[in-house]
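**Student:** Some structures to go through are shown next.
Where a number appears in this text, it was derived from the coordinates with a stated rule and is not lab data. Everything numeric in this text was worked out from a predicted model, so none of it was measured. Cβ atoms are built from the backbone, for glycine too; each structure is taken alone.
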Structure P
Amino acid sequence: MGFRIREATNSDVDGIVRVVKAVYDEYGFTWDAEEYHADLYDPDAYYGQRGDVFLVAESLGRGKSKEEGGREGSILGVIGLCFHDRITGVAGVTVLVDGKIRAAGSDCSLERLYVHPEARRQGVGEALTREVVVRAKKARKSVMELWSDKRFGDAHRLYGRFGAMTIGDRICHDPDQSPEWGLVIVLERDD
């Protein structure tokens, strides 16, 4: 199955929500459309208008099932890249910023990497992660922060292939108060 990565628009909302909700259903997480997941219903406002990026991996051909996106143009996976001012401190440790544990030294963050369960093990997550790393480097960022539910072992192995180092943990502000690992990827620019 082929796919392409492109910037999301609000016309992708149904596919974006389908992908992320499938993962939430798989793990028994609580869905919160009004607050915690509000960004997924308006990626233009939450990402694009703020200068951040929200990407989708879109099917180029017929998939294995309707759930996976068995038609061209179906969304298979999603990811966000947010830019922020450099957080004070040395990369590799956590600091408290406005009451929230964050990655010191970071100046961007990987957000919301989700791949539909039926589309996994086909390179979608790796391609999406590679794309945000490339875009962060082009934006001259140096340290990427990411936080990931402790149960997402496959995702942690994927991040490790990009050089991610675990720096700590925290309780997520999601409706389930999920424990998550904090990781950073030091971005060595190609220039």
Structure Q
Amino acid sequence: MVEVTEHTRNVLLEVAKKRKIYIEGNFLKILKAPKGDKEFEEYLKLCKEKDSNARKKRLEVTKQVQEQNKQLEAKQDENESLMQELQTALDQAELSKAEAEKLRDAAVEDLETLQKKSQFELVGRIVKIALIVIMGVGLITTALFAYTLVIGQENPILESTWSNLFGILLTNSFSIVGTIMGVKYATGEGK
């Protein structure tokens, strides 16, 4: 224990009265009031109470800070888990987007195939009908020309018609074949 001198005692009491500053901390534990000095004993007692109150306040603040730190850590863990869930959702969305693009590409390809198929079917029908008409006209004209030859009657109009018809039929057949080849080439069909 450290006994306080008269001068130190007077300085401590004066500072406490004028400035409201008191001794704190572990230093209080080793101070001893001079024998019979009630005023200084009361001063030390007051210092100890203030020190105890200050320690309690600091302890409360420390506990509050620790509690807030625990809450912040819990919130941080929650935020990290939410970020992981968000990243997982984003990854799944990207996969879904890629799958949707694949499905869209497949649907576009199927649609193009269907369109090409329907175009080829349409061209095929047109060619069949055109050939039937051309063959029908050719057969009828040939039958009429043969009939006139059999009965022995000359018909110059029928002869020129028959000859022109075969020229037209030949030209039209090349035109039809060229058109079909052009359509196949334009749609990417190499055959």
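**Student:** Consider the structures P, Q: one of them gives 1.8 for distance in nm of label points 7 Å out along Cα→Cβ at positions 60 and 116 as calculated from the coordinates. Say which. Intermediate values should be presented prior to the final figure.
**Tutor:** On the way: P: 1.8; Q: 8.4.
Clearly, the read-out refers to P.
**Student:** Looking at structures P, Q, which one was distance in nm of label points 7 Å out along Cα→Cβ at positions 28 and 148 calculated from, given that it came out as 2.2?
**Tutor:** P
**Student:** Continuing with the same structure: For FRET efficiency 1/(1 + (r/R0)^6) of positions 12 and 156 (r between Cβ atoms, R0 = 30 Å, to 0.05), which structure out of P, Q has the highest calculated value?
**Tutor:** Looking at the calculated values, the largest one is P.
**Student:** Matching task: 11.9 is the computed value of mean count of other Cβ atoms within 10 Å over residues 20-27. Pick the structure from P, Q.
**Tutor:** Answer for the origin of the read-out: Q.
**Student:** Out of P, Q, choose the structure whose coordinates give Cα Rg over 2.2 N^0.38 Å equal to 3.50 when calculated. Please list the in-between numbers first.
**Tutor:** Details: P: 0.99; Q: 3.50.
Clearly, the read-out refers to Q.
**Student:** Another question, if that's okay. Given that relative contact order in percent (Cα under 8 Å, 6 or more apart), derived from a single structure, equals 12, which label among P, Q identifies that structure? Each step should come with its number before you reach the end.
**Tutor:** Numbers: P: 19; Q: 12.
The value was obtained from structure Q.
**Student:** A further question on this structure: One of P, Q was used to calculate distance in nm of label points 7 Å out along Cα→Cβ at positions 36 and 164, giving 16.0; which?
**Tutor:** Attributed to the structure labelled Q.
**Student:** Ranked by distance in nm of label points 7 Å out along Cα→Cβ at positions 76 and 140, which of P, Q sits at the highest value?
**Tutor:** Q
**Student:** When mean projected area of the Cα convex hull in nm², for residues 92-179 alone is computed for each of P, Q, which one produces 6.8?
**Tutor:** Q
**Student:** P, Q: which one has helix-only ellipticity at 222 nm (-39500 (n - 2.57) for each DSSP H run of 4 or more, over all residues; to 500), as calculated, at -31500?
**Tutor:** Comparing all candidates, it corresponds to Q.
**Student:** Something else now. Going by distance in nm of label points 7 Å out along Cα→Cβ at positions 52 and 84, which of structures P, Q comes out largest? Provide the component values of the computation, followed by the final result.
**Tutor:** Numbers: P: 0.9; Q: 4.9.
Ranking P, Q on distance in nm of label points 7 Å out along Cα→Cβ at positions 52 and 84, first place is Q.
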